[in-house]
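Take a look at the structures listed below.
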Structure P
Amino acid sequence: MRMLRWFCGHTRRNRVRNKAIRERVWVAPIEEKLIQHQLRWFGHVQRRPPEAPGGRGRPKLTWDESVKRDLKDWDISEELVLDSSAWRLAINVPEP
């Protein structure tokens, strides 16, 4: 946004809204650009043939798999989540 303000000859002291500056230089809001890039990547992935070779190396570790591994390592059951006080005691790590 700073570059667009400079391009228009405005500073923040001029108190010109970002929307007005974007409209003046014909630039889309960042939220729309992010969605555009996400959808572009989605289209790229969807067009990939199913028999295409996968990536090299081991599969990526998902957040869910990571949490389940940590629960297993710490010997904590998933049902303990329902009791918040017991859950806090189970996951609490004392400060050194």
Structure Q
Amino acid sequence: MILEDFHVHSTYCDGNNSLEEMVRAAVDLKMSRIGFSGHAYTSFDDTYCMSLEDTVRYAEDIAELKEKYKGKIEILCGLEMDYFSDAPNIETDYL
């Protein structure tokens, strides 16, 4: 059986655990892939989403984790976009 989850949040938005804590939990569960889907910035309501600056750091942190956990788990960087999202231009694996 293939275990994967592509709708994972972290402390960058409304999650309770850091990116790395979530990756370690996924490795412990023997998941093959984990995809983060942080809430992209919206200027009209920033109560649940990442700031513009945090969105850039989020992508950078995921890129570092991809390298650190290479061969153990595939890590994907995604954004949960709103119709009115105003996210910076960052490289993602999915939206």
Structure R
Amino acid sequence: MSTTLENGRINLDSLVTTEDHLRGLSLANRTLDRIKDQMPQRSDKKSDWYRRATVAHKSWFWARSLICEQLAILRRAKIKAEQRLEQDFRAAMIEVK
């Protein structure tokens, strides 16, 4: 499954692993940077382009926020799994003694 849809947006449903989320985050950051770089070049804030760029910026910012939230959840799950593994290891070592 691809990280991006045909229209260039991130397919949030395809982000499963930490690596997938990091790729999506990288794409979101690059896209946001491109939008931010182009906006000052357009002086007419009432133009159709400027309005579409503003909407695109909000959409990509929202997607990036969701990806960051999911990355935090994945990090916490990894830490908890490592803690459980450490506890199991210590319990096994106590039983061996």
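Readers should treat all values here as calculations from the given coordinates under stated rules, not as data from a laboratory. No experiment lies behind these values; they were computed from the predicted model shown. Cβ atoms are built from the backbone, for glycine too; each structure is taken alone.
Please state which of the structures P, Q, R yields 46, 28, 12 when semi-axes √(5λ) of the Cα gyration tensor in Å is computed from it.
Values: P: 46, 28, 12; Q: 23, 12, 12; R: 43, 13, 9.
Of the options listed, only P reproduces it.
Which of P, Q, R yields 5.0 for distance in nm of label points 7 Å out along Cα→Cβ at positions 5 and 53, as computed?
P
Which structure, out of P, Q, R, was helix-only ellipticity at 222 nm (-39500 (n - 2.57) for each DSSP H run of 4 or more, over all residues; to 500) derived from, given a value of -16000? Intermediate values should be presented prior to the final figure.
Numbers: P: -16000; Q: -9000; R: -26500.
Source structure for this number: P.
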